1. Upon calculation of helix-only ellipticity at 222 nm (-39500 (n - 2.57) for each DSSP H run of 4 or more, over all residues; to 500) from the atomic coordinates, which of the structures P, Q produces -9000?
2. Can you rank P, Q by relative contact order in percent (Cα under 8 Å, 6 or more apart) and just name the one with the largest value?
3. Given a computed value of 8.1 for mean projected area of the Cα convex hull in nm², which structure among P, Q does it belong to?
4. Mean count of other Cβ atoms within 10 Å over residues 39-46 was computed and gave 14.2; which structure, P, Q, did it come from?
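Taken together, the values in this text are just the output of simple stated rules run on the coordinates, not laboratory data. Keep in mind it's a predicted model, so treat the numbers as computed, not measured. Cβ atoms are built from the backbone, for glycine too; each structure is taken alone.
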Structure P
Amino acid sequence: MKKPLVSLAVLKAKPGKQEALKAGLLTLIEPTRAEPGNLDYVLFERRDEPGTFYMREAFKDQAALDAHFATPYFQRFAATADDLLSEPLQLIFLEQVSE
């Protein structure tokens, strides 16, 4: 059985864009969770660094992640990224080592 593809997306808001970034990310939650290949999709914000968000993501495989990136709602969000993010989105892939 293939291991799921697990990652953390790190998104840092430009000054004054924190609420707009949060709102944009929150619009992705419900439709992404409904995708057939999605296993986990949860948004976090750093307590000590407001405006820095982490999206914990898990997809059943690379094809499911690629399908997510191609959805109209993700593409709409991606089109706003340059205006909202102070640096490019960082996607950190993780290997699960415990249960």
Structure Q
Amino acid sequence: MPYWPVVTHGWDVTPRNHPYEPWPPVRWAWPWGHIVTGNTPERFGQLVYAARQFMQSHSHKPKVMVLNAWNEWTEGSMLLPTKDEGYGVLKALKAALTAK
């Protein structure tokens, strides 16, 4: 079965949670989940490039990379210009996909 790498710019569900939710959370219980931290355009570009290298090194078809997510603003996972990073994430994506 082919493997399709998934690349994300981050994930954090905590902004939409209520302060009365228990801590530490019960594993996999709503509304908690994994939180991805340390997100930068550079690290995102490295992840895209690594996924691209993985796809090139395997012969399975179709060659698919899943980009998560285009517009998950609440969860901090978006491929859109932001006030903080400007076009940095989009530029990193382009660089990683066009690198030789």
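1. Source structure: Q.
2. Working: P: 44; Q: 38.
Structure P comes out on top.
3. Working: P: 6.8; Q: 8.1.
Traced to structure Q.
4. Details: P: 14.2; Q: 16.8.
Source structure for this number: P.
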